[in-house]
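The following blocks contain the structures, represented as structure tokens.
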Structure I
Amino acid sequence: MPQKWKKKRFAYSFSGITTVKNTIEAIGVPHVEIDLILADGVSVGFNFILKGAENISVYPVFESFDITPLIRLRAKPLRKIRFIVDVNLGKLAQKLRLLGFDTLFKNDYDDNDIVADAAKDKRIILTRDIGVLKHRAVTHGYFIRNHDPKKQLIEVIERLQLQNHFEPFSRCSVCNSKMNRVEKSRIQDKLYFDTLEMYDEFWQCAGCEKVYWAGSHYDRIVEWIDRIHNGISND
């Protein structure tokens, strides 16, 4: 929504017969980011028909308090946190995987693929294309506001309250598969001699079979993860 309209009363004109959902999306707010609509103080659903002169209040997804008696406009929160991201968010996908979040990404995804896979696996869509979130089949999604991948990650973590769900290094940052501890003897043909001499603990991706170890980059990544977690927690 344009900044000039946020948390303010403003007039909006329409013609013909329209639902409150269509009107809100015409203003620029995807329905998956809405959790409560009040028409003249009464909770209504997306199919509420506007007659004109109503006072409409629209609220985003609530995370910290109970509105059970009112009409919830999205499905119940997902039991497992799974993401699918669009083609513009490859770096964000990699960072989410480093934190342990199940995140699908392909550089040739089209909108229909994203919507279909999200519905099949009950995934949250992360996108820079607000049009994707307006598909009727979409139930969980978030429009990324920031352009910078680092800021995008912070935005997602803060908005979806993921601070306590990190599982660093549990998932391959390349293909998203789970990582498993592996004996050195089983992967010695995949590594340089110096690496085998310096390290004893290794992990291997169950999908692409990429091998990982706690090299010089490990401490930097741990520090980066700590900064993200502590920075958000202290806000």
Structure II
Amino acid sequence: MNKKEAVADVVILCGGMGARLKEETEAKPKPMVEIGGKPMLWHIMKHYSHFGFNRFVLALGYKGDYVEKYFSSMCENGWDIVYAHTGQNTLKGGRVKRLEPHIKSECFHLTYGDGVSTIDLNRLVDFHRKHNMIGTVSAVRPPSRFGELLIEGNRVVEFEEKPQLTTGHINGGFFIFNRKLFDYLTPDENCDLEFGALQKLAREGQLAAYKHEGYWQCMDNIRDMQYLNKIWEDGNPPWKIW
């Protein structure tokens, strides 16, 4: 089994309501807000596809039918998309657990539906395999409103979601996990990922940190959306590596 087959599935969390983008998300889910005329989700999927990862398991929730209708009507060469409706109000951990029957590979990618990056996914896979932990999180250095990672060497020793950031790395949202992650989750609506499984993995020394010093930007609010659209319109968006 080659590394692509061993880490074949790409799980994308698409179920949130996107309250800070309410002007856009009253009609559509947050990952479907457009950057350069295409949904943010499409940009993320193009990134994974560029590195040869084409099997997508979409964890749907709020207005999930909107996502399914859009991608069912378009054609991207080689994409295999699984639409999994994981509940309207389910937290991230519960969504991931409910995807367990759909995930075929021994390890899988996991990311949020609202961030773009230049991260080299093949290097991320190699790093994860080398360090032999349950999970690997990408660690980045953007603005101060995101969760902070305390890292020693290449191991996360503390995972703190959205503190008052001082210095250091934050959770960049491009993960790889092996199937042991499911042992840390339940299918309950209130099972979270960050406030739960990731904190426990960090305490147990089972969460590696892949430091990405390149471009990373999430779309957390209207200002972020406008910023990303301006970069796209200027003609040289750094995350467009495909």
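Observations on the structure shown:
- Taking Kirkwood radius over Cα pairs in Å as the criterion, the top-ranked structure out of I, II is I, with the highest value.
- When distance in nm of label points 7 Å out along Cα→Cβ at positions 133 and 149 is computed for each of I, II, the one that comes out at 0.8 is II.
- Which of I, II leads on relative contact order in percent (Cα under 8 Å, 6 or more apart), largest value: II
- Distance in nm of label points 7 Å out along Cα→Cβ at positions 117 and 173 derived as 1.0 - corresponding label from I, II: II
Every read-out reported here was derived from the displayed coordinates using simple, explicitly stated rules and does not represent laboratory data. The structure presented is a predicted model; accordingly, all values stated were derived computationally and were not measured. Cβ atoms are built from the backbone, for glycine too; each structure is taken alone.
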